[in-house]
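Next up: some structures, all given as structure tokens.
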Structure 1
């Protein structure tokens, strides 16, 4: 069994999001907020996770299990405060964990390093560690009162004295507990307050009455901010994008205009990759070393090989797989297609459901006609083949190695290797036709 249990509270409705989607399932950098929190929790040492959801929220449970198949999911039927929510996971708390950390599913920017510091505080002898932040504007937050390195109280603003309101160290809500002490502390929390709810922060006063050491740890305000509406969602997205860009550049990626590049949580960029302006990476993209992604390109669910070049104005859709030194030019779309080493599709073409051999050249305006209205079909283009401009390859069809397709052709049959294929109407010329047509038109 792991030493640490993370309890993630994900039962909030998030009505300010104005959405049919539960708040914690809104995405940041292509990943649900809940999944971001769970990823931070499991990034360090082995840990168990319990997720507390609201009634009839199987979609939230499904997200949690997809992120961490071994997690335990519990339902909080009535919303009676944070301590009540943690107690919904009482069955998980029965295990003999050394540390129990309570998190929130709507704080997607929490980092593994911060969580490690919370766990370390328990290892260093604290019974409770509360995560605080120095607020630029502390209004509305509970204050953390400290003395000689210990946390002496959490005071809600409405109950704070004038001197306590001047404190800028505020409560984030994230708390770590000694696993041995936590069940006893939870059982002593009452609901003698205006709302009749059970507040987890009351555990601090109970612990100090039992002479249990309580401490605070500090995180950046941005890291612990909850997302409650679309404005805060956009702000969190901006912070996450900046983190991803900085991590990529620190690993050896060049970005010509970082602020215009949008990444996903799983974007993988190799060393010496160059990313130009206004590039969007969707989910599931990997780019190998030395590749160049030029301006205004959109990539999703694809692989770009070493020293390949994509764009400008290119679109790589799911299943696009480019080997080394492939060239994809402007206004080219690739979908579910493998392009061999050194293949070129330089402009104004669509290649879908296809395989393209090494060093093959696809001329401008070429289309693989892969859909017949019911089913998708595959086009196979051999190594070193040349596809002339403005050609239509009607799948299923196979073009042999070194074959040559004349420009403007419609190819409906297989073409053998090293063979010229031309599939277009014969050119007809009628001398004098233009003058006669113009005279007739003028008369009208």
Structure 2
């Protein structure tokens, strides 16, 4: 009886301590890069789930590999009681009969991990990663992740995922997101979810950095995964790091455990941040713009590497993503060294799209802009876009290169690629088309057709009272 009472007392103490700890993190304090403080209240039970892992897999995400027609990568998290992981996969079927057929398994690479920042308790987890390969092109598969035991219930649900086409000219689409960064659970969630509702057939998602605000905050990463939920697991992603994935020149300790991205960049320090992917007839390139800013070695290596990648590129279309814009839009910002290093290569090799973030405004245009009313541009050059998907907003400055500009507007971009055309549309969370264009390419000649809708330009001064 005494032992039972002691046990109950200890349990009550542990629960009380745990509740106090969660209450402490339930009121998060975050800082933006300008030193402004933000307080966000979180539900304590939800906070616990967002921060702490269990035996059941969470934070499941698929990433593109260097061969997306025949493979995909997947990562997930459990607590440290689960020291190994398995991906089970099979050809998708119209009913549950795939369970009776050839369900194959891939063993994951599992690593124990723990981290803590000043506002959160210590979090211990096991991160699992695997590459599922030897797949058929343009084929839908089902997969789930877990610990591999047939008797054990600690599996994820079955997800569906579709590989890229082997036909290089087959159409494909992807979503491009600028910074999510702040209030991700409450305010970015509607952006990614509505993008999926409007365009559920996209082939992958591209994130242009600053996915969260504090590089090692488990709460914020938990919110990012929560906002995307099953979408992260069914539509593969690629991401380039922003300055908020770094601090003092050091990349988030959670970046590589959480994602499996190509390791074909120029140096070890840039593994899974600077890389290239061939997706059908498009070369996709991630430049680590913050790494460029922090290290002379990374700066020199990326410039030489990009020159080599573009020089040997055989794909018809070329898209580069980086966090810092080549041409800044926000007031008082300019990335001169980045522009001087990379723009000559973009011009030399006639890069088609450069997709960026960081400035928390919207702009899209090109250097050969001969007037913002011009609809058709012959012999077009590189098209530059800067966008923001989260709620943190800055004011912008009008520039000659801009065709379309916007402030205080959350956006996502749908980009569709066919044999001879790239179609681009920027949409608000309620589905309003804010900007659009088509880029046609035949025999090395490009023609840009601006299709800017009649919706008004959104500027802060026009619809928000001055503070």
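Values quoted throughout were computed directly from the atomic coordinates according to the rules given, and no laboratory measurement underlies them. Note that the structure is predicted; figures quoted are calculated from it, not measured. Cβ atoms are built from the backbone, for glycine too; each structure is taken alone.
Miscellaneous remarks
- Structure responsible for 13, with relative contact order in percent (Cα under 8 Å, 6 or more apart) calculated and labels 1, 2 on offer: 2
- Per mean count of other Cβ atoms within 10 Å over residues 160-167, the highest-valued of structures 1, 2: 2
- Answer label among 1, 2 for the case where Kirkwood radius over Cα pairs in Å, calculated from the coordinates, equals 25.8: 1
- Given 0.5 for distance in nm of label points 7 Å out along Cα→Cβ at positions 48 and 72, calculated: source structure among 1, 2: 1
- Looking across 1, 2, the calculation of Cα extents along the principal axes in Å, for residues 120-167 alone that yields 34, 18, 16 traces back to 1.
- Read-out mean count of other Cβ atoms within 10 Å over residues 216-223, computed value 25.0, structure in 1, 2: 2
- Identity of the structure behind 4.0 (criterion: distance in nm of label points 7 Å out along Cα→Cβ at positions 104 and 328, calculated), options 1, 2: 1
- Taking FRET efficiency 1/(1 + (r/R0)^6) of positions 288 and 432 (r between Cβ atoms, R0 = 35 Å, to 0.05) as the criterion, the largest value within structures 1, 2 is that of 2.
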